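Take a look at the structures below.
Here, each number is a calculation from the coordinates, and none is a lab measurement. Owing to the predicted nature of the structure, the values given are computational and were not obtained by experimental measurement. Cβ atoms are built from the backbone, for glycine too; each structure is taken alone.
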Structure 1
Amino acid sequence: MREPSASGTYRGLVLVPPVFLVASVTLVFGLLFGYSTAMLAGVLDDVAGRFALDTPSTEAIVAVLVFSCFVGAILASPVSARIGRRAALAIASLLAFGGYGAILAGPNLEVLVIARIAIGLAVGLSSMVAPMYAAEATAPRLRGAVVSIYQLAITIGILAAYAMPLFLSALLAWYQLIGIGIIIGCLGLAVALAIPESPRWLSAKGRIADAEAIARFLGVVDFAGHAGEHVEASGRRWTGLRIAFVGSVPMVLVMCGGLFILQNLSGIDGILYYAPKIFEELGFDRGAASLAATFLLGGVNVFATVGAIAVVDRLGRRPLLIVGSAFMILGLSGVVTAHLTGSAMVGLAGLCLYIAAFAISLGPLPYVMMSELFPSAIREPGMAAASATSWLFNAMVAFYFLSAVQTFGSVMVFGFFTTICLVTLLAGLALMPETKGVTLDEIEAKVLAGKPLRHLGR
C-alpha cells in the first residue's frame with residue numbers, strides 16, 4: 001500500500017474494498033488479543049504439572065501477560081502518535097511473532113515467561129491502536145460495526161484457544177499448541193504493511209493533502225483536515241493536551257475508563273482464563289468434559305458477538321448496554337444458584353447466558369465508545385489511558401481469581417460479579433450516550449462544548 005503523492009492524489013492499489021481493508025485490522029489484532037489471553041486456559045494444568053507450580057505461581061504465569069498488556073497500552077499513545085498507526089501495529093506484530101516463536105522452541109519456564117511478556121506488550125499496544133485506527137478510517141454509518149469486529153475477532157481467538165487443547169492435544173505438546181499463535185503474528189505484519197496510514201494522524205502531522213486523499217479513498221466523508229487544531233463554537237482554539245481539561249473531556253475520560261473497569265470486574269476475565277477450572281467446580285469431570293463445556297462457552301461468545309455487530313449500528317449503543325447488563329445479571333445469578341444447589345447444567349446455562357449478554361454489551365461497547373468520544377487531539381493518550389485501565393483491572397482479576405475462590409468461595413466471588421453488572425445497568429441508564437450514525441466531528445464539537453455525557457450523541 002503506497003502513501004499519497006505530493007499532489008495529494010492517493011495512488012495505492014488494493015484488491016478489496018477499503019472498508020474490508022480497515023476491517024482486517026480489527027479482525028487480525030482482535031484474533032491476537034483473544035488467542036493470546038485465553039490460550040493458557042486449556043493447557044494450564046499441563047504447564048502447572050510440568051513446572052510444579054502452586055496456585056500463586058499459576059496465577060502469576062497467567063497474569064504476567066496481562067501486566068505486560070498494561071505496559072503495552074501505556075506505550076501505545078506515544079508510539080502511535082510519534083510513528084503512526086501502521087508502524088505501531090507492525091511493531092506489535094513483530095513482538096507477537098518473536099514471542100510465539102520462542103515458545104515453539106521448547107518447554108522452558110524462563111522462555112515462557114519472557115515470551116508472554118513480549119506477547120503481552122504486543123496485545124496491549126494493538127488493543128488501543130487497532131480500534132482507534134478503525135474508528136478514524138471508517139465512515140460513520142459503518143464505524144460501530146467495523147470497530148465491533150475487534151470484539152468478534154477476540155471471541156474467535158478465544159474459541160480457537162479453547163479448541164486447540166480439546167482437538168489437538170493428542171497430536172501436539174502444550175507449548176506447540178500455544179506456539180500456533182505465530183501465524184497471527186505473521187498476518188498482523190501483512191495487514192500493517194497493506195493498510196494506508198490514518199488520515200487523522202496525517203492531519204495532525206500537518207500532511208493535510210495526503211490526509212484528505214486517503215480520507216477520500218477510505219470514504220471517510222466526515223473528515224476535515226485541521227492539523228491538530230480544535231475550535232469551539234465560540235471560535236476559541238485548543239491545541240495539544242490542554243484539551244484534556246476542556247468541556248466534557250474529563251468526564252469522557254472517566255466514562256471510558258469506567259466502562260473498562262466494569263467490563264473486567266464483571267467477571268469475564270476470570271471466566272475466560274480459568275473456565276475449565278470453573279466447570280470442574282460446578283461438577284464437570286476434569287479433562288474432556290470441562291474442556292468441551294469451555295468450548296461451548298466460546299462458541300456462544302462468537303455467535304452472540306456476530307449478533308452484536310449486526311445491530312450495534314441499528315439498535316444503537318445505549319440499548320445494547322442496558323439490555324445486555326440486565327441479562328448478565330440473570331446469567332450470573334444462575335451461576336450462584338448452581339453453586340448453591342450443585343446443579344452443573346444450571347451453571348453452564350447461566351454462564352452461556354452471561355457470555356451471550358456480555359458479547360452484545362460490555363464486550364464491544366467500551367472499544368466503540370472510546371474510539372468515538374475522545375477528541376482527536378487527545379485520542380491517543382485518552383484511549384491509551386482507557387486501555388491501560390482495562391488491562392490493570394484485567395491483571396488484578398487474573399492474579400487473584402483462583403485465590404479469591406479458595407478464600408471466599410465461588411458463591412461470594414460470582415455474587416460480587418453480579419453486583420458489578422447491576423452497577424453497569426444503573427450507569428448505562430443514567431449516563432450512556434447514543435452515538436450511532438453521528439460523525440466524529442459532531443461528537444467532538446459536543447464534547448468540547450461541555451455537553452453532559454448523556455447528550456454527546458443524538
Structure 2
Amino acid sequence: MKIAIQGQATDVEVIREVLSPWKVSFSTLDEADVVIVYGEKPLETKKTIVIPSDSSDFMIWVKNVKLRVLRKLGERVFVVASSQTVLTITPQMLYCYDGFVKPAPKDSTPTATELNENLIFLTLDIVKEYNKILDETLNAKTSTVYRLLTALPVPYTLAPKRLRDLFMRGYGGQENLTFCDKLPLDALRLILVRAIENLLDKRLQRKTWNGKRYACLMTHDVDTRSGLQKAKGIKKLEENYDVPSAWYIPSKHYKLDHEIVEELANYGEIGAHDTWHDGGLVRLPEQKLVKRLRDAKGALEKIINCSVKGFRAPLLQHSPTILRGLKQAGYNYDTSVPTWEPKHPRTMRPHGLGTTYPMFFDGVTEIPVSVVQDHQLLYALGLEPKEAITEWSFIMALIKELGGCCVLLSHPEYKLFDRNNLPIYEELLNVVASDEEVWLVTPKQLADEAGK
C-alpha cells in the first residue's frame with residue numbers, strides 16, 4: 001500500500017507515526033494508491049482522505065465546494081477495532097459536514113463522510129488530537145504531593161511504606177479496567193486506517209512482531225536490595241518457561257551484588273533505573289540530567305561488561321527533557337511512559353499515553369508500559385495478587401486483539417512474589433509461554449525490531 005501525504009513537515013510526521021503499526025509505504029503523489037491531505041486543498045484526481053483543520057487553505061476550499069461545517073464538542077466517538085473490541089475517544093472537536101456529503105460506505109463508526117467516490121472526509125482533526133495527547137502526557141502538571149515528597153533532603157523511600165501507599169489510595173475507578181476507553185491514540189490510528197480501507201475497498205495489514213501477532217515483555221523494577229536478592233529466584237522461574245526478562249536497576253540506591261546482576265543479564269537484559277530512586281529526575285536541569293543518566297548507564301555497564309541500551313525512570317517519570325537527555329546519554333530506548341495508570345505518582349490522577357505500540361521521539365524508541373503495573377493494582381487499587389493477575393490477563397487479551405505490545409512491570413519485593421503467591425505468577429508464565437501467537441522478547445530486541 002503506497003500512501004502520499006500532503007501537509008506541513010511536522011504534520012506529515014504525525015500522520016506517518018499514526019500509521020506506523022501497519023504495512024504501508026510512503027511515496028510520491030504520482031505513485032500513491034491514496035493521498036492523505038491535512039491543512040491544504042484536497043486533490044480531485046486521486047483517491048484522497050481529507051483530515052479537517054482550521055487552516056485558511058482548507059476553509060477556503062470548503063467554502064468553494066459549498067460545504068457547511070458544523071462543529072460539536074464533547075461527543076464520544078466509537079471506533080471498531082475488531083469484531084470483539086470497540087475503542088472510544090472524546091475529541092476536542094467533532095466536525096459535522098452538512099451539505100453534499102453522505103456517510104462513507106461500510107464505515108461502522110461515525111468518523112467519516114464522503115463527497116464523491118474519490119474523497120473521504122474525516123470528522124475530527126487527527127493531527128491536533130494526537131498532539132494534544134502527547135502534550136498532556138509528556139508535559140503533565142506535577143502534583144503538589146509529588147513535589148513535596150521528591151524535594152525532601154532524603155529519599156522519599158525512607159518514609160514508611162504504609163504512609164507512601166496511603167497517598168496512592170483513593171482512586172474510585174477500579175470497576176472499569178476494560179481499557180477500551182483508555183486508548184485514545186490507538187483509536188485515532190484506527191479512524192484513519194478504516195477511512196483508507198473504505199476508500200480503497202481493501203484491508204490494511206498490521207505489521208507482525210517477528211512473525212507473531214503480538215509481543216510480550218516481562219520487565220521488573222528492582223527498587224531495593226531485598227528485591228535484588230529475590231530477583232534471582234524469579235529469573236530462574238521465568239527461564240523454566242523460556243521467558244526472557246528485563247531488569248531495571250538503580251546504580252547507587254543500594255549496594256549491588258555484582259554476581260546477581262550478571263546472572264540477570266544472562267538470557268535477559270539489564271536496563272538503567274536512574275542512580276537514586278528519589279523521583280528527582282523530572283526536576284533536574286538538562287545538563288545535570290544527562291550526567292546522571294550517563295552515570296547510571298556507565299556503572300551498570302562496568303558490572304555486566306556490555307552496553308546498556310534501555311532506561312526506565314523511577315515512578316515512571318517522563319518529560320520531553322528526559323527523552324532528549326536519554327538520547328544525549330547514549331540510550332536507544334525508554335520504557336517509562338504508561339499506556340494508562342489509575343493514579344500516576346507524578347500527577348496523582350489517571351494518566352497515560354493511550355497506545356499499545358512503540359513510538360519514536362527524535363532517535364529514542366518509547367515502549368509504553370501497556371499493562372497496568374503491579375504497584376497500581378496492589379496498592380492504588382488494593383487488589384490481591386490473584387485479582388491483579390486476572391486484570392493483567394484481561395488487558396493482555398485486548399492488546400493481543402489489537403496486535404500491540406504487552407509490557408508487564410512488576411517489582412520483586414512486592415507481595416506478588418511472596419512464596420505463597422509465586423504459583424499465581426507461574427500460571428501466567430505458563431499461559432504466555434504456551435501461546436503460539438506471541439513473541440516473547442526483551443525491550444532491547446523489540447526496540448531494534450521497531451526501528452527497522
Structure 3
Amino acid sequence: MLNKERNIMNCRRVYILGGCQTDFQRNWTKEGKNIYAMMREIVNDTLEEVDIDFNCITQLKKEKRFEVFIGNLAAELYCKQGNLGALITDIDKCFYGIPAARYEASCASGSVALGSAITKIRFKDIDVALVIGIELMKSVDSKTCGDYLGTAAYYEKEANGIEYPFPKLFGKLTEELIKKYKLDENRFLENLAEIASINYSNAKKNPNAQTRFWFMNKEHANYRNTIFNKSVGGKLCISDCSQITDGAVGVVLVSYDFLSEYFKKMNIKNKSIPYVKGCGVRVAPFQFNKKMSESKENPFILPWTFQSINDSYECARLSVKDMDVFETHDCFTVSEYVAISHFGLTNPGEEYKAIESGSIKLTGCNPINPSGGLIGVGHPVGASGVRMFLDLYKQVSNKANDYQVENARNGIMLNIGGTATTNYTFIIGK
C-alpha cells in the first residue's frame with residue numbers, strides 16, 4: 001500500500017493554492033450568526049484569497065473538475081444541522097450540482113476531508129478541491145459541550161454520565177506515561193507547564209488565535225489545583241487544556257494541470273508552490289484501556305500514532321531530520337508531550353530532553369506549534385486539522401509573519417481524533 005501511495009504521490013502532486021481562517025476569538029452565537037453564516041464567510045474569504053471566483057467554479061463544474069469536502073464533528077448536536085455538503089449550495093448557484101459532502105472522524109474530521117480531497121486529485125478524478133473545516137461550539141454551555149465531545153470516545157463506556165470525559169481520559173494518559181517510563185512526577189508536570197507556556201506565548205504572535213490577549217506563563221501553569229488553575233482530569237489542570245472554539249478554515253488544493261492554467265491566467269512565472277509530500281493514517285483500538293493494554297510491550301505508548309507519522313516519512317522519502325516545523329494536536333499538553341518522541345525528536349520516555357533544551361520553542365531547532373497550537377489558537381474540533389494544514393502551508397511559503405520559522409521548507413502535522421484513535425499526518429514542503 002505504501003509503495004502504491006508513493007508512486008501516486010510522484011506522478012500526481014497535490015499543490016496548495018492557499019487558504020483562509022476565521023478569527024478563532026469570535027463567538028458567533030453572541031454575534032447572532034449561525035453555522036450557515038460561518039460557512040458563507042469562510043467560503044467567500046477562501047476563494048477571494050486564492051483569486052478563484054464563482055464563474056471559474058461554474059466552468060470547472062461543467063468540466064467535472066471541482067469538488068467540495070467539509071470536515072465537521074457534530075453540527076447536528078451543536079447547531080441542529082446536518083447535511084453540511086448541501087448547505088454550501090445556499091452560498092451561490094455555482095455550487096448547484098457539484099459533489100459536496102461532510103466528513104467525520106471526531107477531532108480529525110478536517111484531516112479526513114483533506115485526505116479524501118488529496119486522494120481524488122491524485123487519482124485524477126478532479127483538479128480542484130475546496131476543503132472546509134468548520135465547528136460552531138459556543139452555542140451550548142461548557143458542560144453540554146463536554147458531553148457532546150464525549151461522542152468522540154466510546155460514549156456508553158467512556159463518556160455517558162461523566163462530566164467533562166476527555167480531560168479525564170487524557171488524565172489517564174498522564175498517569176500511564178508516568179508509570180510506563182518511570183518519570184519523575186514533578187519534573188513531568190513542569191514539562192507540561194512549559195508546553196502550555198510556549199503555546200500561549202506563540203499564540204500572542206498569531207492574529208487569529210483565540211488566546212492572543214490572554215495571560216498564561218509557566219509560573220501560572222505550575223500553580224496546580226488552585227482556584228486559578230483547577231484540576232480537570234487527574235493531574236491535568238485548566239492550563240493543560242485546549243479551548244472550546246467557534247471557527248472555520250478553508251484551503252484550496254489543485255493538480256499540476258490546473259496550476260499551469262492558473263499561472264498562465266494570472267501571469268505568474270517561476271513561483272514555488274507548496275505541495276503535499278506525504279500522508280499517513282492509522283486507526284487505533286477505540287477504547288482507551290484497550291490502547292494501553294495493546295501497547296504495553298511496545299516502546300511507544302501510542303504505536304498507531306507513531307506508525308501514522310512513520311508512514312508520512314516513508315511516503316515523502318524524508319525523515320524527522322528534514323522537518324523544519326511541526327504542528328501537533330495539543331488538545332492537552334500531554335498529547336503534545338507524547339508527540340515529541342512519536343515524531344522521532346527523542347526516544348520514547350525522553351521527551352523532557354526536547355522540552356528542557358528549548359528545541360521545541362519558536363526559535364529552537366525543532367519548533368512545535370509556532371501558531372500556538374490548539375491550546376493557544378483554539379480547537380473548533382472539525383476545523384483543527386485544516387487549520388494545522390493551513391499553518392504548515394504558511395510556514396513553507398513564508399507567509400506566517402510574526403510566527404514564521406526561518407527558512408522553513410518542510411513541515412509535518414499530526415491530527416488525532418478521540419484518544420489518539422484516528423491518527424492523520426501530512427507533510428507539506430516545497
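Computing mean count of other Cβ atoms within 10 Å over residues 63-70 across structures 1, 2, 3 gives 12.1 for structure 2. Computing FRET efficiency 1/(1 + (r/R0)^6) of positions 135 and 343 (r between Cβ atoms, R0 = 25 Å, to 0.05) across structures 1, 2, 3 gives 0.75 for structure 2. So Rg/Rh (Cα atoms, Kirkwood Rh), computed for just one structure, reads 0.99; which one of 1, 2, 3 is that? This figure was derived from 2.
Each of 1, 2, 3 could give mean count of other Cβ atoms within 10 Å over residues 255-262, but the derived value 14.0 comes from 2. Here mean count of other Cβ atoms within 10 Å over residues 207-214 was derived from just one of the structures 1, 2, 3, and that gives 18.9; the source is 3.
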